[in-house]
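> Next up: the structures, one after another.
Just so it is clear, none of the values below were taken in a lab; they were calculated from the coordinates. Just so we're clear, the structure is a prediction, and the values are computed from it rather than from any experiment. Cβ atoms are built from the backbone, for glycine too; each structure is taken alone.
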Structure 1
Amino acid sequence: MENEIVVDVGRTGELLLVSGKHRYSIARALDLDEIPVTFLVRHAKWMQIRRALVRGADPVPTEPLDDHPDLRDLEKNE
């Protein structure tokens with residue numbers, strides 16, 4: 001993970017930069033829409049939200065989750 005942007009996910013889905021600050025700053029300066037990141041750790045409460053979404057339940061998040069980057073890989077059971 002030496003050359004990657006690494007993030008953790010907080011309890012409500014906030015992304016917390018762990019490493020790659022310079023790469024992240026350059027991406028922001030270049031106004032890139034997307035950058036690849038590696039998720040390192042997810043908070044237990046965030047994992048409850050992810051599991052609820054997979055089950056098709058409404059986890060009642062504090063913010064809209066439609067385009068959250070840590071939810072793109074989920075397959076929902078609807």
Structure 2
Amino acid sequence: MRCIQCGSLKDKVIDSRMSKDGTTTRRRRVCLACDYRYTTYEQIERTELQVVKRDGTRESLNREKIFRGLVKACEKRPV
């Protein structure tokens with residue numbers, strides 16, 4: 001992380017805790033250059049997986065469609 005006081009990229013995590021609901025991580029950090037302490041909150045970014053088609057269009061990932069393609073590819077093979 002970049003220190004908000006001096007801009008250094010060297011820091012150390014001194015405390016890490018999960019929130020009560022388990023969706024956020026709170027980290028207490030200290031900058032190794034200027035000893036400034038700050039807190040960061042980290043959350044998982046939930047994005048839907050996208051498939052990029054040959055023509056460049058995007059569509060949502062469909063696991064069933066992938067499974068059907070694998071079954072079709074293995075139909076006449078001794079797998």
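> Say we calculate distance in nm of label points 7 Å out along Cα→Cβ at positions 6 and 54 for every structure; which of 1, 2 gives the highest result?
Going through 1, 2 one by one, distance in nm of label points 7 Å out along Cα→Cβ at positions 6 and 54 is largest in 2.
> When you work out relative contact order in percent (Cα under 8 Å, 6 or more apart) for each of the structures 1, 2, which one comes out largest?
1
> Can you say which of 1, 2 returns -4000 when helix-only ellipticity at 222 nm (-39500 (n - 2.57) for each DSSP H run of 4 or more, over all residues; to 500) is computed?
2
> On to the next question. Comparing percent of Cα pairs over 19 Å apart across structures 1, 2, which is largest?
Result for percent of Cα pairs over 19 Å apart over 1, 2: largest is 2.
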